Structure I
Amino acid sequence: MNHLSVNHLTGIRNLTENDLNLIFQAATEFKEVINRPIKKVPSLRDFTVANLFFENSTRTRLSFELAEKRLSADIVNFTAGNSSVKKGETLTDTVNNILAMKVDMVVMRHPHPGAPQFLANKINTSVINAGDGTHEHPTQALLDAFSLKQRHGDLAGMNVAIVGDIRHSRVAISNILCLKKLGANVRVCGPKTLIPKHIATMGVEVSHNLDATLQWCDVANMLRIQMERQDKSVPYFPSLREYATEFGLNKQRLGALSKPITIMHPGPINRGVEITSDAADSEHSIVLEQVENGVAVRMAVLYLLAMKR
């Protein structure tokens, strides 16, 4: 099949292996586009995309905007802080008003898990989840997997460690789902307080020892502590300094390994906490490749969903 099996991208769970391959194939072609002198294609000309961000974002919002502009789409930007949502307007009313302006696609970030799926059930236009609470962040998982495929090829049998605040991370959930579909072995690592008890049911290993995990893995995806989503009354670990000592990636830990590993980070990086600058900026890091690939992958998702309309 040369088309997606879904009309929305609300999560990784609903994607087939064919869907993933289609997205990666399109992203490869769009990556060539964004690296040439003329970086725009007319694929979504006369197509209007509404970016609805009910939660703060910089990197994801800019990446989607750039992807939309590279595809020649018209863009409507919406932020909750300057909207009628603050006056009590419901999510459905807000979106219906925007759709009345003849919008063709909605990219949505929301603090509540399930909000993009709720919206997709209510409106007759494609919805892309740009992050919903602690639930999923599908385009981040897609760009992470695409970045690994660009670096390593087939991911089947590869050992990938996801390290850090798994409990509050939507990136972790989407990455686990995506990597497992591609045949990778996944291990999560972090303090016991930051790893949910149900996580093993997703078919992943669980570790609380970073050094042992680094020896096991081919790839380490370092996640930041999600301070903004944590219950402030619950002490998940004694201090950031102790967290960095036990679970922070640094040059010393990398130097002690018997083989080189690939280092990833979804951003923003808290340098000196989950990873030091000398590790984040080392030759083994693909953090900047992830940023570049994010635009290509989001172009691919936008394009493939638009072709279904």
Structure II
Amino acid sequence: MNYEKVEDTFFEAFDGKYVRALITGPTEAIVKRAAYDSTSTPSAVIGRVEGGVEGFLDKSQTPDNRFGAVVQYWLGGDDIEKFAFELSHRLRQDVLVKPFTRIFDYSDKESDEYIEMMDIVGHCGDGYEWIVEEYGRKMINVPIAVPDFQIEEKFKINNGTMGGNFWYLCKTQQAVINAGDAIIKAIMDVGGATAPFDICSAASKPETNFPEIGPTTNHFYCPSLKQRLGDESKVPEGVNYIPEVVINAIDEKSMNNAIKAGIDVALEFEGVVGISAGNFNGKLGDKNINLLDILK
């Protein structure tokens, strides 16, 4: 692979906590809706839970022999009580309401920390919920109108790596779309990694004139501001689009592997004229990782 188009720059990443879960259901369509709905708002940067779809499993790979989706839910801090509270919204409002779904803990790590699901999800049964032992797990059975929803009693809290990223600089809109689809597929094929923003159109910066709404646009890299900013613009000549891919992963190695897989496939597309990354001079994350180092 020729990496001449890759800038000698770094991205920043940081430690985070995550729950890795398996959503199952009777059809691929139901499972995909539950997985994508429950992970659809990437918001850890503003103190909320964010999620991503890691990949999909066929019936032979799940405890209940149904279609499955592996998902990750993340919080960029140590407040486990807040993590549980925020996670409860995702699970109750986006998964429990989908017909015939179940959720299993899908952690493959040892952990002394976990979240009890009875308090944050099980009591949706209004006191009529009960514990069953099925699929080799302890499951909470929540009676609902389309009987019934089940969720594993405890979910492990794991430590992982958040916020790795790269930009693929594009000349055409078609390159943004076609390369983006291939990048997401390549990340899913790696395993252990998610792209919580999917293909992100809005690179942001820590400094903002409007702190009440959170991070705002990284104006230096907005192609539509190139003339207005003049010499302050950092948009290279011939670049009309700068989409970003953000990676959260179960460990730093999986994050780096996912970024490499995404960059490798992006470079295959006509209209992708360069690769770079977002960083803030080391102010955002304590892990500073050079793109060229992970492409060797």
Structure III
Amino acid sequence: MSGAASRARLPGGRWHFHHGPIDLVIGADGDPAQVALAVDAGWTRFAGLLAELAGELPLLRAPCAASTAAQPAPPDNAARGPVARRMVDACLPFARRFGSFVTPMAAVAGAVAHEIAVCFARPGVRRAWVNNGGDVALWLADGASVEVGMVDDPALAALAGRLRIDADAAPRGIATSGWRGRSFSFGVADAVTVLARTAAQADAAATLIADEVDVDHPLVRRAPACRLRDDTDLGERLVTVAVPCLPADAIDAALGRGERFARRCAAAGLIEQARLSVQGRSRIVAAHRIEAIA
């Protein structure tokens, strides 16, 4: 952690909050005075967030404990701060229900976005969105809606479709993960976009589903995470570093594996919708389909 938190106005009435690895772009509309108060509240909360999380880093980098017959997982969440607790709560179900390897850091971006979005939940603010590197938390007042662009390959920066989320729909969190992203992945997905009830839940689910979009193929290059980044929480686990053009059967196998896991997540109530993409092919899993806009 270095330097102080900073903020700056962006075009279109948006704001940029930055501190160390946290990089937020915030937009909101409604009564200008109330929006301004919400921005100030968000800034006040943001300024101390990084130090708060750093104080719990050993816990947040430790794997969530899976529950087994021989060793039941402890029932309580030992994290102290609200963002850290949200991270743990978002990740624990994957360890306990599916036996997935996951640390609370899988939900850090979404949990931070959620914490700032809460500051906009006040009369006079019609809607707000907090984008933390692609993990987005939403606030929608009654009758409001937001349109969300989706990509199949972040490297191309081209929209593959759009979704409209209305205030009466469940999702308030959107996250995208894949092997090209800023975080490591065990899989070969170019992009897995997840809609969930909170941004922390979406962040954790996108990470875990992207890990499952995988295939054992000699063209896929992997390396120990700790050799690529010395502060990683993944240790010696192999992460994907290159995915050349794969044959159709390998792509279908990877998508099928990821889709099966995403359906289990939807059945467990952990996600609302997921779109899985590998090299121009995609699958959609939805517990509650959000209206697509051409």
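No value in this document is a laboratory result; all are computed from the given coordinates. Note that the structure is predicted; figures quoted are calculated from it, not measured. Cβ atoms are built from the backbone, for glycine too; each structure is taken alone.
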Working back from -9500 (helix-only ellipticity at 222 nm (-39500 (n - 2.57) for each DSSP H run of 4 or more, over all residues; to 500), computed), options I, II, III, answer is structure III
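Taking FRET efficiency 1/(1 + (r/R0)^6) of positions 32 and 264 (r between Cβ atoms, R0 = 25 Å, to 0.05) as the quantity of interest, name the structure among I, II, III where it is greatest. Mind dumping the intermediate values first?
Numbers: I: 0.65; II: 0.45; III: 0.05.
Of structures I, II, III, the maximum of FRET efficiency 1/(1 + (r/R0)^6) of positions 32 and 264 (r between Cβ atoms, R0 = 25 Å, to 0.05) occurs in I.
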Work out the source of 4.6 here, i.e. which of I, II, III gives that when distance in nm of label points 7 Å out along Cα→Cβ at positions 16 and 216 is computed.
-> III
Upon calculation of relative contact order in percent (Cα under 8 Å, 6 or more apart) from the atomic coordinates, which of the structures I, II, III produces 25?
-> II
Comparing distance in nm of label points 7 Å out along Cα→Cβ at positions 248 and 272 across structures I, II, III, which is largest?
-> III
FRET efficiency 1/(1 + (r/R0)^6) of positions 56 and 240 (r between Cβ atoms, R0 = 30 Å, to 0.05) gets 0.35 when computed on, of labels I, II, III, structure II
